[in-house]
Each structure stands twice: as structure tokens, then as C-alpha cells.
Structure I
Amino acid sequence: MPELDELYQELILDHAKRPRNFRVPEGADRRAEGFNRLCGDRITLFLRLEDGVVRDAGFQGAGCAIFTASASLLTEAVKGKSEQQAEDLFRRFHALVTGHADQAQAETLGKLAAFGGVSAYPVRVKCASLAWHTLKAALSGDGAPVSTEE
């Protein structure tokens, strides 16, 4: 599986260097902010929902490569998903990065499976999951900023 690990590293580096959806989507009607005190990662996540479906997603902020790649891939992954599907995706991704997902579960995540190795580095789990916790806040409409220290 060294080839797969290398492919995953390339995917993460590509999204870190050239993040997708690094913008405020037109007509965004949900927004949440997040901050990782340990690493300094900051995010504002924007969603445009129509009939309970995420039609567009974008983010602004700054942080480490793991954070940036995770936020970029998140915005790609949630487009076209219902709010419930997006929350389910959060749960599966969180299980992956915290080391609680088995191989079969990881395979259901597609490109997001690239973050499976993060679980071996507990400090990096917060980097990978910040955007996802911020997604939950945006979906719930909770205006309180998200912190990885909670």
C-alpha cells in the first residue's frame, strides 16, 4: 500500500497548495467560524442551502496544510448532499481521523480517506477536523465560534 499512501499525500498536498472553493459562495445563507488554538488554523465556512440540500460551499481562512486540504476537500464533498448526509459524512470522517473507522468504512469516504493516517498524530486530528466541526455549526445555524479545545 505504499503507492496508495503516496497518492494520498499528493492529494493532500495538491489541496493544501491549491484549495478548492476558497471563496464566499454567492447567496450563502449559512456561516460558521472555527479556530484551532494549538495550530493557529482559522476558518469561516459558508454554505448555500436550498430545500435542505447543500448547493454550494466555500471557505476562507488560513492554517497548516492538513487543515487547508481538509477544508478544501470538505467543500467538494458536501455539495449536493442533504443536511443529514452532510452530518453523516462528518461522523464518518471524524471516525476516520480519530482512528475509529475500519477499512470498509474508510473506503466509503472516497478522497477523504486520504486523512486516515492523521489518527497516528493526535495533534493533527484537530487540524483535520476543524473545518468539519465548523460544518456542523453552520448546518445547525449555531452562531457560536467553534474551537478545537472543546
Structure II
Amino acid sequence: MNLHRIGAVALAIVVLAACSATDQRISNNEALFNSYPPDVQAMIKSNRIAKGFDQTQVYLAFGNADSTKNEGGMESWIYTEVHQKYVQTKKDVHKYALEVKEYHDALHNGELATEPSTEETIKLYRTRVARVVQFGDGHVDSWTEPGDKWLDDWHQ
């Protein structure tokens, strides 16, 4: 499978998961959702919002915010995404030495063992701000999707 196809499949999984979560929130608040005009319902179902939406409508579209902030009479809901990647790196000298000792001990005891490698694959994480929704008087005043605003550096 080529990388473009893998990327498309991964994106489809993320979209389906988001839709599933949205559908669940709508199902849990069906009477309220049904009270909204058809255009508002359609936006919520497609994970979109508009200026003037109330906090419940934003919740139905996007779910719970990962954090909130209050400044100057404005409440902000911050949504984040955690990205991950795998990197190949050299093992710590002490970790490698311990693995070599365990390998030789296993061989000495007649056990099957895999020779240790000086390299290891580690998973790194990084958190990105995906969306910030600002409310004035409980209704959407504005929102941004900063895209390149990271909250941290790559870490384990």
C-alpha cells in the first residue's frame, strides 16, 4: 500500500471517528438537537459552527474542549490534537549493556535469545492547537484553526 493510500485511509478513520462521536452526542441530546433549524442541524452534523452558535451547539459539533480560558469577558474553548511519530535512535549505553548481559546470560543457560541492537524505535508525541472557539455572552464570537501552534516539542 503506498503512502498516499495509507494517509487517505488514516484520514477516513479520523473523520469516521469524529462523525461517530458527533452522532453519539446528538443521540444523547436528541430532543434539543431536533429543536434546532435544519441548517444548524446540518452544520453540527458536519462538525461546523457559525457565529452566534451557543455553547451547547458547539459542544454537539466539536465535543468537550481540552481546556478553557477566560480573558477580558471572553471565554475560549481550546481543542487540541496529539500527533505521534516513530523515530530510530541509539540506545542509552547502560540500557544496551544490560541487554547484552541478559543476552549472554540467556545463551549461557541454553535459552534462545535475540542479539541486542544498539538502535531502538521510540514513539514521540506532540500536541497541536487544532481550534480555538471564543464566546461572548455564551455565543460564538469567533473561532480560529491556527494549524501551526504547537503546545510542546516532540517528547516521549
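Quick notes on this structure:
- Structures I, II, by FRET efficiency 1/(1 + (r/R0)^6) of positions 77 and 93 (r between Cβ atoms, R0 = 25 Å, to 0.05): label with the highest value: I
- Structure responsible for 47, 19, 14, with semi-axes √(5λ) of the Cα gyration tensor in Å calculated and labels I, II on offer: II
- Comparing distance in nm of label points 7 Å out along Cα→Cβ at positions 109 and 141 across structures I, II, the highest figure comes from II.
- For helix-only ellipticity at 222 nm (-39500 (n - 2.57) for each DSSP H run of 4 or more, over all residues; to 500) computed as -15000, the structure of I, II it came from: I
- Computed 21 for relative contact order in percent (Cα under 8 Å, 6 or more apart) - originating structure among I, II: II
FYI, it's all coordinate maths here, none of it is from the lab. Not measured: the values here are computed from a predicted model. Cβ atoms are built from the backbone, for glycine too; each structure is taken alone.
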